[in-house]
1. Given structures P, Q, which gives the highest value for Rg/Rh (Cα atoms, Kirkwood Rh)?
2. Hey, FRET efficiency 1/(1 + (r/R0)^6) of positions 112 and 320 (r between Cβ atoms, R0 = 35 Å, to 0.05) derived from one of P, Q reads 1.00; which structure?
3. Taking percent of Cα pairs over 18 Å apart, for residues 88-159 alone from the coordinates of each of P, Q, which one would give 49?
4. Give the label, chosen from P, Q, of the structure having the highest value of relative contact order in percent (Cα under 8 Å, 6 or more apart).
5. A value of 5.8 was derived for distance in nm of label points 7 Å out along Cα→Cβ at positions 152 and 416; which structure in P, Q was it taken from?
6. Quick check: -16000 is what I get for helix-only ellipticity at 222 nm (-39500 (n - 2.57) for each DSSP H run of 4 or more, over all residues; to 500), calculated from one of P, Q. Which structure matches?
7. Just checking, which of P, Q has the largest value of FRET efficiency 1/(1 + (r/R0)^6) of positions 64 and 208 (r between Cβ atoms, R0 = 35 Å, to 0.05)?
8. One of P, Q was used to compute FRET efficiency 1/(1 + (r/R0)^6) of positions 176 and 280 (r between Cβ atoms, R0 = 30 Å, to 0.05), and the answer was 0.10. Which one was it?
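All of the numbers you see were taken from the coordinates with simple rules; none came from a lab. Just so it is clear, the structure is predicted and the values come from calculations on it, not from any experiment. Cβ atoms are built from the backbone, for glycine too; each structure is taken alone.
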Structure P
């Protein structure tokens with residue numbers, strides 16, 4: 001029997017605000033911007049020393065601002081995600097931190113266009129945008145508990161360098177990715193570790209990218225490729241995916257570990273900036289012990305794979321590992337039971353909703369699963385409203401119950417769009433002094449359109 005410790009503790013109310021955003025990933029960063037820009041006094045709580053979440057911690061390129069038009073003859077090219085997410089890209093291009101939206105030369109049936117981001121530049125640009133909007137930012141801080149008044153969430157308990165403190169706010173946005181605040185608040189959540197893989201992308205520097213591509217072409221293993229101007233006379237490789245399992249020295253190792261790909265991109269000369277291959281199945285990232293074991297195992301995998309690339313693959317002879325993420329990447333941990341749960345059938349058929357708050361046109365199982373005729377589908381506001389608690393909105397990879405549907409909604413650009421919708425909704429709730437579930441969605445959609453969101 002486990003021992004329990006009960007302690008009486010008084011927690012000082014250190015902050016009061018209109019809206020508190022829990023987690024500064026792609027959804028949370030965008031939510032905080034939207035909330036503050038719509039007039040709400042907003043605090044953003046983030047566990048790391050930067051915002052951006054998986055975008056700057058190993059998620060790779062952004063998928064996808066556009067529909068999958070290249071996979072369908074005659075399909076119209078439509079940028080379906082705009083608003084704040086597009087503003088972020090524009091700001092990054094102005095800061096020389098992104099080449100913008102790039103079309104796939106090879107592999108366009110997987111994604112017609114991708115958008116690369118220089119992570120270090122993003123961290124600076126993101127803070128600038130938050131500061132301009134007047135968002136109060138608390139870094140190196142985690143959500144320890146929530147404050148409830150009956151069934152209504154009225155704030156959060158945080159822990160950071162100043163100890164344990166309280167933030168009073170209404171409403172609260174859970175953009176932690178793992179649905180930490182929702183779970184603490186008593187919202188219905190489902191753990192999904194039985195279908196969850198964890199990964200650890202990494203980067204290598206001093207890579208001869210033209211030689212690597214030449215080798216992959218000779219072996220016939222290239223499956224994705226984008227070439228473009230990187231300011232080099234010889235190196236034009238932007239994105240590269242190849243089937244490493246077909247190389248005999250790698251087959252057994254990759255099959256045994258569950259590795260795939262790799263798939264990556266190169267932003268700078270002699271740099272394979274992002275290599276996505278290391279993976280583990282069935283990781284319960286809501287378990288401290290399992291999360292820790294997965295982190296250690298994947299770091300071993302990365303260094304083993306890097307050594308094998310140096311030994312066996314031309315172009316890597318003089319390369320070395322230049323970065324690994326601050327934590328492993330997990331696609332799915334907890335799913336919040338919301339008022340509406342998108343199904344795979346609705347996604348692939350391009351279903352539209354009266355209360356939709358953004359459109360999306362990419363599925364991460366392409367080309368096996370694609371949206372009909374290269375179109376797009378709507379995501380309803382109800383998908384961001386938990387069933388069992390009041391005063392709470394959710395945004396990010398904690399929505400959509402089935403694995404197949406989640407493979408679309410969890411993508412970073414989709415999470416950004418969710419964040420703008422949730423942040424805007426929260427600010428409107430403050431203005432009208434109402435619960436999120438009773439917000440007039442026509443008014444919300446009107447404001448979103450005015451702020452650049454494309455709703456068809």
Structure Q
């Protein structure tokens with residue numbers, strides 16, 4: 001076993017897939033930053049709000065006021081430098097740190113694909129993605145044709161984890177037996193030409209989409225692994241992600257997944273892609289002459305064992321993290337304990353209403369809070385059905401009114417939540433003073449249990 005592993009980690013392969021992955025990833029991230037900026041989301045999400053929801057353990061991460069624009073600029077420039085492979089190690093580190101900081105500034109904006117970008121960019125810190133077809137290769141006058149095979153496989157493993165977790169978590173009674181929440185979401189697309197007024201309104205279509213999504217996620221990593229099914233699998237990838245892009249507002253994620261999937265193809269495919277890019281951009285007018293001048297040696301790239309160990313440990317934890325919800329009692333979709341960072345993609349639709357009551361515990365006098373005075377519409381929507389955000393906001397309100405001179409502050413919430421079309425039910429125990437609670441990794445006993453059962457993962 002040990003000998004087999006040693007032999008595997010010594011295997012070398014063409015570095016072209018890493019070059020294509022670096023180039024496409026960097027360009028898409030740069031476009032994403034530009035898109036985010038152009039739509040005014042920096043202002044509306046990070047500068048205008050007076051309060052921001054923090055991740056547990058990262059309360060110190062906050063927007064930087066007008067300097068937030070500079071943070072996005074740094075992130076965008078770093079993404080572009082990653083794409084061209086200039087000062088790659090520094091560029092990917094700056095991108096990872098800046099992007100992850102942006103992601104952590106407000107829990108309201110949490111999306112699986114933001115987390116995916118952080119995960120992938122962390123892995124790229126330890127990969128020789130600038131081995132060839134990079135400015136670094138030209139400047140150092142050395143290109144590496146071969147890299148350890150596991151460096152490319154690590155990206156395949158990560159994509160496989162994302163797809164398999166997304167597929168396994170769809171094996172639940174709401175998704176497969178009720179076509180929920182797809183049945184609810186598709187209603188907003190009934191105005192689509194041709195299909196909106198016809199097949200999209202049919203019951204069978206809702207179940208076809210639900211079951212098809214589950215089968216797709218579970219099968220696509222294996223279809224991509226085998227050469228005979230790879231082209232067909234990539235066709236499915238393109239169709240699936242373009243369809244989801246049309247139906248749902250999920251930004252750049254479909255395009256990221258499409259280009260990332262190219263990593264499964266043989267090196268000759270990536271060499272053709274690189275050759276095509278050279279011709280389009282006319283980077284090299286006289287390819288042979290330039291290469292002879294700028295690159296003196298073509299060698300095999302060796303990766304330090306410590307980098308390999310870090311990647312292996314990191315991927316192992318990515319396998320475990322999605323299943324931490326098993327440590328908690330109750331329904332995951334309801335209490336969301338262990339929900340984030342688990343590749344559960346678009347599995348639930350929750351709507352909530354949370355009214356906060358500020359009470360003087362000595363006199364029992366009280367008043368209700370107008371959430372519009374403290375939160376943006378997006379923040380209020382997300383807070384209303386997420387227990388840790390309800391708790392954090394409750395503490396913020398308590399501290400706010402304390403600072404205004406109110407005495408003996410206690411904070412209570414009247415919260416009702418609907419899950420996947422169910423009738424709303426009381427979410428948080430209304431008798432619990434939120435100021436006496438602390439957010440921890442322990443079970444949140446103050447969440448009322450769901451009056452129903454969702455079977456499956």
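1. Of structures P, Q, the maximum of Rg/Rh (Cα atoms, Kirkwood Rh) occurs in Q.
2. Computed on structure Q.
3. It traces back to Q.
4. If we compare relative contact order in percent (Cα under 8 Å, 6 or more apart) over P, Q, the biggest value is for P.
5. Going label by label, the one that fits is Q.
6. Q
7. If we compare FRET efficiency 1/(1 + (r/R0)^6) of positions 64 and 208 (r between Cβ atoms, R0 = 35 Å, to 0.05) over P, Q, the biggest value is for P.
8. Only structure Q yields this read-out.
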